[in-house]
Structure I
Amino acid sequence: MALTELGMDDELAQQASRLCGEALRLARVTAVDRGRYVIRSEQGELPAELTGRFLHAVTSSVDMPCVGDWVCVQHHDAESAASIHALLPRRSFLRRKSPGKNIDFQMIAANIDVAFIVQSCHFDFNVRRLERYLVMVNEGQIEPVLLLTKTDLVSEDALDRMLASIRAAGITARIITLSNLTGAGVEQVREVMQPGKTYCLLGSSGVGKTTLINQLLGQDALQTGTVSGTGEGRHTTTRRHLITLDNGSLLIDMPGMRELGILSAGEGLDDSFADIRTLASHCRFADCSHNNEPGCAVRRAIEAGELDAGHYQSYLKLQAESDFNEMSYVDKRKKDRAFGKMVKSVLKVKRK
């Protein structure tokens, strides 16, 4: 497979020339599973591991390769394996706060052009969760497209109400409705996808992501789970991996995410809640908190029914969560650096 078919262009080629030099080859990470990597280059797909020098230079989890990354590699063992020496700068990324209590970033995927945010119309539909996904996607400089699946399980009136609630929340992204039963809407998804461009599927488990991929592939290449008593599918994807479709586009499938913690998402919040940001610019006071100040354009819009109160409360909640996690993350990084300095000083004393 030519590197251009994996999404390489002139800009990437120039970066690779500087970072990889003549000794290393350019490849793209196609799968990550518990610290194990699979890469694809012009020589094909093969397993890869990080070099000790690469690991020594890592200062944060965001420095570790993820699916979609471009890397400089060296083949060995008769071209049956490779070592990853360097990571090219990312054009876009998906990341979230690490699940659980740990305050750190978790890289999900990189170098994505369009993110398909998938929600099922049956039981899974949730505008507030949709807003969280949009913050994540916008923060990573990725174009969002919303996919509403399983439309055959709801009435037309119910579907219209869902669409109206999305628009009422100030969400302007393109929406494509899909029927897993009839396949309606799949062709619209295909029309969005272009050769050499990278796409990903984001959504909860059981919303039909794997079924959609099989429809795009035109075959049951990926295993789907049996349908539960509620009409929802069961989760089957167990790792993130990049798939090449027949039309030359690239698609990253990934497991459903139960936790969508927000960390350092200032720009993503501004882009996802652009309607609130625009209203705030018309407040009488530049530092308006939108509570009891006179001349508050945000409160006025809510009282007039022009701004959905739930949408505004979601913005406040996500902003507070991002700020809190950011403070915790900065504190953690300070402690990590202090610990690193202590270790280096101890090693110096031992050498003496």
Structure II
Amino acid sequence: MPTSTAVLERRLFGPGPSNPYPEATAALSLPLLGHLDPAFLAIMDETCAMLRTVWGTDNARTLPLSATGSGGMEAAFVNTVGPGDVAVIAVNGLFGQRMCDVADRCGAEVVAVEHEWGQPIDPQRVAEAHPNPTVIAAVHAETSTGVRSDIAALGALKGDALLITDAVTSIGGIELRADSWGVDVGYAGTQKCLGVAPGLAPFTITDAAFERRIPKPQSWYLDLGLLGGYVGGGTSGGGRTYHHTAPVAMVASLHAGLQRVIGEDLENVWARHTEAGQILQDGLHEMGLELFAAEGYRLPELTTVNVPDGVDSAAVRKILLERHNLEIGSGAGAYASSVWRIGLMGHNARPDAALLVLAALQDAIARA
């Protein structure tokens, strides 16, 4: 039985594609700076500036929250809704459901607008679900189903409500333009198309939404009114103040990953994800496999495919991991054993990686 260290080394250095951008990985091994070191504060400010680029925003309050994407989700809701406020939430997968849970825990009146999994949201139906909601929320790229929804159309219909957008799987992978789409509050993750280890939540909020925030959110740690001075860079107007000890290695890694994305040019990065996803999806069709997400709304960076009849989903995934050093995800919820989720994100959004996945999947299905 191999040791855990041996398994880790095989996963990292075996024949399969690597996960993060190499620059982001290298940054994690650099000597640590103190979280108040001027050199680190400069890295933080530069990171915030680069996050504005990938978000497509000029929002001063754009920062990497010291939390995963789900922490970003919680920050979005605890700062904008409280007891009695109405939260209209589009649900077309697991993470829309999670939004409902978080909003409910804030005491909000949750109006869940249900959609079939695998289908995009209907912006008109969501906008008409309540006459005067405090917030409207939707997932841009639903991680559980591989579906892209039209956030720009929803933003055009939001009225006086604040629009909260989950961009965990879309940021750095497909077109995202928070300002022109009318996004008031957005959160994302580092571990998908940005190609950085999980642990930070790229977050953005407009000045108008910040002014409408809950005066004293139930979470001290995620209170954006306190975090403004923590990031500095003009976000609070009152200089930098201490809030918590920043995860300095993760911020340095994100800084390196963002430099890689912006250096390649963001639109080129989007195009690379699109090309890799198309190669994968065309190849799956040629293998006779059926894609799960609705045609015309499929994410290039996360492809969902129906498990063929008579094929053991878990057995195929085990063969892929142990024989080919490739990991694909199971489905979510009711589709846990009937759908595979295949990600080509960040460094892995390349034609050679797509072709490798196709060959390995064909072999694994034959062996399962």
Comparing I, II on mean count of other Cβ atoms within 10 Å over residues 98-105, the highest sits with II
Re mean projected area of the Cα convex hull in nm², for residues 122-169 alone: value 3.5 computed from one entry in I, II; matching entry is structure I
Note: relative contact order in percent (Cα under 8 Å, 6 or more apart) at 21, derived from one of structures I, II, originates from structure II
Working back from -0.71, -1.33 (log10 I(q)/I(0) by the Debye sum over Cα atoms at q = 0.10, 0.15 Å⁻¹, computed), options I, II, answer is structure I
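For which of I, II does distance in nm of label points 7 Å out along Cα→Cβ at positions 114 and 290, calculated from the coordinates, equal 3.1?
I
One of I, II was used to compute P(r) over Cα pairs in 5 Å bins from 0, in percent, for residues 186-265 alone, and the result was 3, 13, 19, 24, 19, 14, 7, 1, 0. Which label is that?
This figure was derived from II.
Can you spot which of I, II the value 0.35 was calculated from, given it is FRET efficiency 1/(1 + (r/R0)^6) of positions 146 and 330 (r between Cβ atoms, R0 = 30 Å, to 0.05)?
Values: I: 0.35; II: 1.00.
Attributed to the structure labelled I.
Values quoted throughout were computed directly from the atomic coordinates according to the rules given, and no laboratory measurement underlies them. All of these numbers come straight from a predicted model, not from anything done at the bench. Cβ atoms are built from the backbone, for glycine too; each structure is taken alone.
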